[in-house]
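Some structures are shown below for you to check.
Any read-out appearing in this document is the output of simple, stated calculations on the displayed coordinates, not a laboratory observation. Keep in mind that this is a model prediction, so the values were computed, not measured. Cβ atoms are built from the backbone, for glycine too; each structure is taken alone.
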Structure P
Amino acid sequence: MKKTLNVVLVEPQIPQNTGNIARTCAVTGARLHLVGPMGFEIDDTKLKRAGLDYWHLLDITYYDGLDSFFKENSGSFFYFSTKAQKIYSDVEYPDGSYLVFGKETAGLPEELLFNNPESCVRFPMMDEARSLNLSNSAAIGVYEVLRQWGFPELLCKGELRNFKWSDANNK
């Protein structure tokens, strides 16, 4: 049975980031949840350009706000924040996990983090740095979960266009 991974963007502000995350979701089979209000229109050209031609591969759901998101979803939520005490790679992510990311300008609401301390995770980084880019953060989180799961249903080997790997291995 296929495992389900969910990526949740709470009030994303930059269309290119959301487009890049949509592309990450499309190529990995992760579901994308967009929680408004967003800082752009969903038909924004920059959003579509960043996602390129992968939109048909997306399983995407839209919500008016966090209340509506939580009313419609249940499972294991992991809140990614620079303020978290736990490292993202020290957590085991079960099937159906929700990776929740806040808006680029402010992150997730502190009350949400405070009320869920065991579910808050962070990326280690230099003290002087404010944060990673949102689309990079989502990609790291998604691939950590998929790594733990053994990359189910993903192609793990590629082929060259003009050469054969077997020929390179026989040199």
Structure Q
Amino acid sequence: MILSDKRILEEIDKGTILIEPYRPECLGTNSYDVHLGKYLATYDNRVLDARKHNKIQYFEIPLDGFVLQPNTLYLGVTEEYTETHAHVPFLEGKSSTGRLGIDIHATAGKGDVGFCNTWTLEISCAQPVRIYRGMPIGQLIYFQVEGEIETFYNKKKNAKYNERTIKPIESMMWKNEW
């Protein structure tokens, strides 16, 4: 079940959902709009290796925007820091973003209960498009959880994305044992 705007506000009041900064005008009927932070990153190498630490280079989006190019993966980040202690957060692209040919995540749209951080975006585009820091980029949707949680994400010993950041985080697949 997806939380409505009133339920999202109730959960914020209870402290089970935190959104910083919170802006009332960003609350939709059943979602909350998030915005593109000022940092992007690209991988140093065009060929990535799932078993190795692939390094990235950070850069700031200029005030007059930045043109995304097709066939390049950009890592972005939300302006908003969020905490979700009792629900499953999903990050989806806004339809207006999609209509510009921008995808904001390749596979990682679902967060875990206990996720506390900004959201790293896996941005790609269908054709060149200029983006801007602070632009609406996605929306958070919250789902109710059935049953008790045994281990919250922020309490897992092997959680790879717990360190609070304002920059996008590269893949930590190389830390997995496989």
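Observations on the structure shown:
- Given 30 for relative contact order in percent (Cα under 8 Å, 6 or more apart), calculated: source structure among P, Q: Q
- Answer label among P, Q for the case where FRET efficiency 1/(1 + (r/R0)^6) of positions 19 and 59 (r between Cβ atoms, R0 = 30 Å, to 0.05), calculated from the coordinates, equals 0.70: Q
- Value -8500, calculated as helix-only ellipticity at 222 nm (-39500 (n - 2.57) for each DSSP H run of 4 or more, over all residues; to 500), assigned to which of P, Q: P
- Answer label among P, Q for the case where distance in nm of label points 7 Å out along Cα→Cβ at positions 131 and 147, calculated from the coordinates, equals 3.6: Q
- In terms of distance in nm of label points 7 Å out along Cα→Cβ at positions 75 and 163, the structure with the greatest value among P, Q is P.
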